[in-house]
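What follows is calculated from the coordinates using simple rules that are stated; it is not laboratory data. Everything numeric in this text was worked out from a predicted model, so none of it was measured. Cβ atoms are built from the backbone, for glycine too; each structure is taken alone.
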Structure I
């Protein structure tokens, strides 16, 4: 998909390939606070070079439109859980899943914690200027222990039922587990007592209905996951150390973005004076 740059009026404008907000670009060893989201931490783990070029060098990579149907599912689920939160009662899904002792967590900051764009959970990384952030979908509470339960909504459309045992074994769902681990790390660092089991609320659209008829039906599944922060702090240390260096790191050899950039550069700058191929460099 070709991504065209547009302004706030949705009109196409010249793309520079660079970020425009200075606050979104980190200068090595800067003293001013700088936010790094859970998504950007995932980028670091996937490809240190892409992460560095984006956060430190200020490159603006092509993007994709948001998934508005998934976003709508999230919005409607939050409305449901907020009704239960206001009344401090279990949600309709809890009793069938042996969670009658659980209620949505009521806290004055819950809306901020769920706002991934402007706020989210926040935790300073040790004594650095890096502020780690992550917007949770929801937080529940075990009324027996008062421990907090991290929840993430997932919307999809796959044939058949969701197998709770196999759901998190899918290689494409590895990032889901990292997401939970990261949120647990933030909440613990913020001083909260976090339940060892988190949940993915998976909404799977049914493809075997006899038609659309202005209604899309979903099956709902609560998939438990015992989060872990083992090794996470070391990875965060590595990320911060990378941000404070001046050398561009090596790419992940499996990164399609880096491979595409290299081939793009070769295609643009490939012919030398003697007709031999000359490797180009974007950096």
Structure II
């Protein structure tokens, strides 16, 4: 079987506290976008998985320790699968970028192999073992209310995102979160109950990503990229997604986003950049 493994953007992110497990309680507004890895998977008769990575960003993947290997191992330990698989992943999503490429691979493999919904305890287990952002792929727009609480947003928001990936500026999620010293107050708004698109966009654009200052200190060039993205014509706002290093700007029209892309490619010809949108 062949299927897509989508990526996500954190439109806003607040870090509320640190748990005893070492993971952090966060709140975040998330959108699933149409930038995806392609996964080809088939059963094997043997007793070992065969995992291959191809595509533009294959070199950045740790071939011996990655979310795909962990996912298959934990699925068997939990007796959720018995078979072994050959999996080939075409990596179109940048690695160490904050787009959730690796965790997304895990989510969509689990979704294909397990035909029923996982229990809440099972979801928590995989979040802790694979990636805390595992559930951020459950809906097109969603509001992560806490580490283990994800609420679907019923929005029909037409947006376009200009992404810039600054090569050579890898952001380790563990490193970035380890440098969080101050915590935010939780939102007073339940974003999942907002129905008005303009209200939602205004609230998001006036918010922040608590990790962004840390990312900018680690990689000062990112601050300049974000400033350039904000200054593009009709750009609503710019931000880093997750723990970085992808920078993005939000536009209301595809034409404005594509015009911005032309300018960014001229200014940063060595950096990967693309226009994408919600799936």
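One of I, II was used to compute log10 I(q)/I(0) by the Debye sum over Cα atoms at q = 0.14, 0.15 Å⁻¹, and the answer was -1.02, -1.17. Which one was it? The read-out was computed on structure II. With relative contact order in percent (Cα under 8 Å, 6 or more apart) coming out at 17, pick the structure among I, II it was computed from. Attributed to the structure labelled I. Out of I, II, choose the structure whose coordinates give Rg and Dmax of the Cα atoms in Å, for residues 90-129 alone equal to 11.7, 31 when calculated. Comparing all candidates, it corresponds to II.
Upon calculation of FRET efficiency 1/(1 + (r/R0)^6) of positions 66 and 98 (r between Cβ atoms, R0 = 35 Å, to 0.05) from the atomic coordinates, which of the structures I, II produces 1.00? It traces back to II. Quick check on the output: 5.4 is distance in nm of label points 7 Å out along Cα→Cβ at positions 210 and 242, derived from one of I, II. Which one produced it? Going through each structure in turn, the value belongs to I.
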